[in-house]
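Read through the structures below before going on.
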Structure P
Amino acid sequence: MTTYSLGVDIGTFESKGVLVDESGAIVAQAARPHQMIVPQAGWAEHRPDEDWWGDFVHITKALLAGSGVDPKAIKAVATSAIGPCMLPVDADGAPLMNGVLYGVDTRAAKEIDDLNAELGEDAILEHSGNALTSQAVGPKILWFKRNHPELWAKTHKILTATSYLTFKLTDRFVIDHYTAPNSAPLYDIKAQTWSDALGSAICSLDMMPELMWSTEIAGTVTAKAAAETGLAEGTPVTCGTIDAAAEAVSVGTLDAGDMMMMYGSTIFIITVTESQLSDPRLWHAPWLFEGEYAAMAGLATSGTLTHWFRDQFAKELSKEEAFPVLAAEAANSPPGAKGLLCLPYFSGERTPIHDPMAKGAVFGLDLTHTRGDLYRAVIEGIAMGTRHVTETYAEAGQVPKRLLAVGGGTKNELWLQATSDLTGLDQIVCSVTTGASYGNAFLARLALGEVTKDDLPSWNPAARTVKAGRHEAYEAQYPLFKALYEQTKDIAHRLGDKA
């Protein structure tokens, strides 16, 4: 009998799921959109039951109905989600507020400053492997504790989006070692355990989920979860991980020197390393497999920025036709977008500048510029931000042996080519670009011992390579891109204070 693995990923704007057979072939796919809630500037949230668990239930039922697969033929389930998120739940596992999203949510800026002042930035980096930025969960827990004492009194556990899915499926509160360092300063990266050495003022350690490795089985589908989802009771469920890690697995980012670039709502980059790095401009964690390590980076807005541009400047077009039209118009604009520069910091910026108060800007406009020029400038601005990150990796001694591209943005040839041209790096695009949900399906099999890391290339072989070129316009503009940020950041911060 053919058997299957189920992989589901919860994204910023859309969730996706796949059923995959033992050869790696996708037999069914499903997706469900949702919105990112922005209650005020600098905040970003999801509704945990509607957007996380609701999407999982909807997608799982759709996959089973569409494929006709017997639920008992599904050998294991693996999930991932955007992260790191912060969700307080009570003793019954019920959410006490909306889930606070990853680095795009900058509400805990004061808490970051307070913790850095109290504990010392160097001490935090040494202990946790990560500087405190808008990506860190620890300051967001402190923000919640300070601003909602009545809810804090009811809080039993602090979960991530993936942790919440795993709880809903298995009744266990767990988190993987790859995700946990994002809870700085509550995680000791050397001992690979929770620690209150620096985080005692934030929360007690018993409020944090149990630590596991991503390929460990956390539990099995409960009777309640089976009734809600259509899955068979007793189906094994892995611990799960963050979406970017599952994306990386989906294209074979498994060994030291491999770099994954995820083109999604944000750009996210993972490089697998032989040893633990310590660079405050990057994020650091144990990799999915015990004894391996990873260094990460991310832009705050990328796909989100292209969607914003579409919604503001292509309103006469349907969402389906807007991007092809914009791409065609941008193709008529030369590299360098006729002298335009875009700072893509529309939700602040994460790596390498870690400036939640940074602002987006388009500089160099005159009356001859067109919508195509503007769209090209936006794409090139994201690519310049990406080059800033790859330069940071190089300065940390991590030049990739190979770069694997994945995510919805890989369908945007202009974006891919601009990124290769600006970074000087060739990009491998694999046959299956489904992303994290597909990586989860592989991780589910891996957790059962039915595949090894060496089997991934046969599941998802390389399809093409985007070759790096060089454009004089980019080489002239990139130093100006960095200078534009440096020379305008004080103004951006002052504008942010007024807002």
Structure Q
Amino acid sequence: MSLQDRSTSLMAGRGAADRRKWLALAFIVIAQLMVVLDATIVTVAMPAAQVDLGFTDADRQWIVTAYALAFGSLLLLGGRLVDLFGQKRAFLIGLAGFALASVLGGVAPSFATLILARAGQGAFGALLAPASLALVTTMFPEGEDRSKAFGVFSAVAASGGATGLLLGGVLTEYLSWRWCMFVNVVFALVALVGAAAVLPRLTRAARPRFDMPGTATVTLGLVAIVYGFARVETAGWSDVVVLGSFAGGVALVTLFVLVQRRVTHPLLPLPVVLDRDRGGALLALGLTSVGLFGLFLFLTYYLQVTLGYSALMTGLAFVPFPLAIIAGSTFLSSRLLPRFGPRVLIAAGALVAAAGLLILQALSVQDSYPAVVLPALVVMGIGVGLTFSAAVSTSTFGVAPGDAGVASATVNMVQQVGGSIGTALLSSIYAGAVTRYIGARPSTQALSNAAAVHGYHVTFAVSALALVGVAVVGGLLVRRVRDRASAAVDHDQVSVAVH
């Protein structure tokens, strides 16, 4: 074979490998979308499920809490299992388990069965989410392709909540609340069959040993912290159980850090998060989640309670948000990130998103959607898209392949904890603002609506402050990783795809 023929054959092989890699990304994104939208799709279905299964208003929160507890507390364990099993195998196991748990939820004859199914979804999601991100990290280690891939992945991660609201509204209105569970089976089967066929087999470093003390302390600690924030919404900040959960959780997480400094094979190698760039990016993601969860929660209340939108109309109202995120994280970020680096994009995107939240200060008891909500969603979506894509890419940059799973789990964990903090904190701020606005005046419907809108104003202002904090963190902690990335990447730390 001539040199030219060999060159042509090599180029053809690389072209086929590239196409296979991007097709694999499509199936990974489908799986990630399923995990992310599942956190919000059930919120639309809850009223119908409550009528069908007969559970109380007090019990209703457990549909969300069961998922959050399992998902948030098991993420680091799931990430290390990804490193133990291998990324492809963990991804497929996570998909299959999530699908089975969704079937159980769809056929649930009782509230207890539904809660068990939601916990199962959270547990397998804690394996699937880090496996998804770890696969993207290792398949796209550097360069412009990495920026594009993380732009697509981040668009799904950031917009999945809004997509869940829309899909939940459609399924509940035209089919049944049970289809909010069954639809996951469709996503999972498509991703499972496709991924099994096209995902590359990735070589991995020596299999890490299992850190049992670290696993026990961090899992129990995260359970306590997430449960504490979930309970705040109904019991308040002064509740003994809430305070005990926080104290116990902080103590266990502190013990976890001490354990990680001493054990030979830590569950979470501390350099993964103590690196200045990765640590700054993770903190930025956590703060962004505080503001983002506030948007979903309270803007949904405004549209449905104050304006009287149906579940379907509420979902449709959120459509511009994921579209704007896609524009920010794919079209803009893929071009700007290689040029300016993550520090500029994280800070600039956060300030743009904060400006979008400040637009919502013009909300009123009349229909403010065309003039206020729509432009706010577009502006905030573009900003969140820029920030998420840069922060997610930076938080996994330069991680050794043996730690890719647990590093990816850390990304998901800070978002989950940030969302839990945001939900509890902003709910308390909203309730306090409404109470102070009403004061001792006699209650009327007009006063209640005005008080609610005032509460939204205060809540969105606090969310905007959180995003300003993201800009500060990005500007001060994250360096121009672009310079490091373009200078050299240690290819000994990058998994090799074997086709």
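We did not get these values from a lab; they are worked out from the coordinates using the rules stated. Predicted model, so just to flag it, every value in this text is computed and none were measured. Cβ atoms are built from the backbone, for glycine too; each structure is taken alone.
Between structures P, Q, the greatest calculated value of mean count of other Cβ atoms within 10 Å over residues 324-331 is seen in Q.
Kindly point out which one of P, Q the value 3.1 was derived from, the read-out being distance in nm of label points 7 Å out along Cα→Cβ at positions 124 and 156.
Attributed to the structure labelled P.
When mean count of other Cβ atoms within 10 Å over residues 308-315 is computed across structures P, Q, the figure 18.2 traces back to Q. Among candidates P, Q, the computation of FRET efficiency 1/(1 + (r/R0)^6) of positions 20 and 268 (r between Cβ atoms, R0 = 30 Å, to 0.05) that gave 0.40 used structure Q. Determine which structure produced the value -11000 for helix-only ellipticity at 222 nm (-39500 (n - 2.57) for each DSSP H run of 4 or more, over all residues; to 500), calculated from the coordinates; the candidates are P, Q. Computed on structure P. Of structures P, Q, the largest value of relative contact order in percent (Cα under 8 Å, 6 or more apart) belongs to Q.
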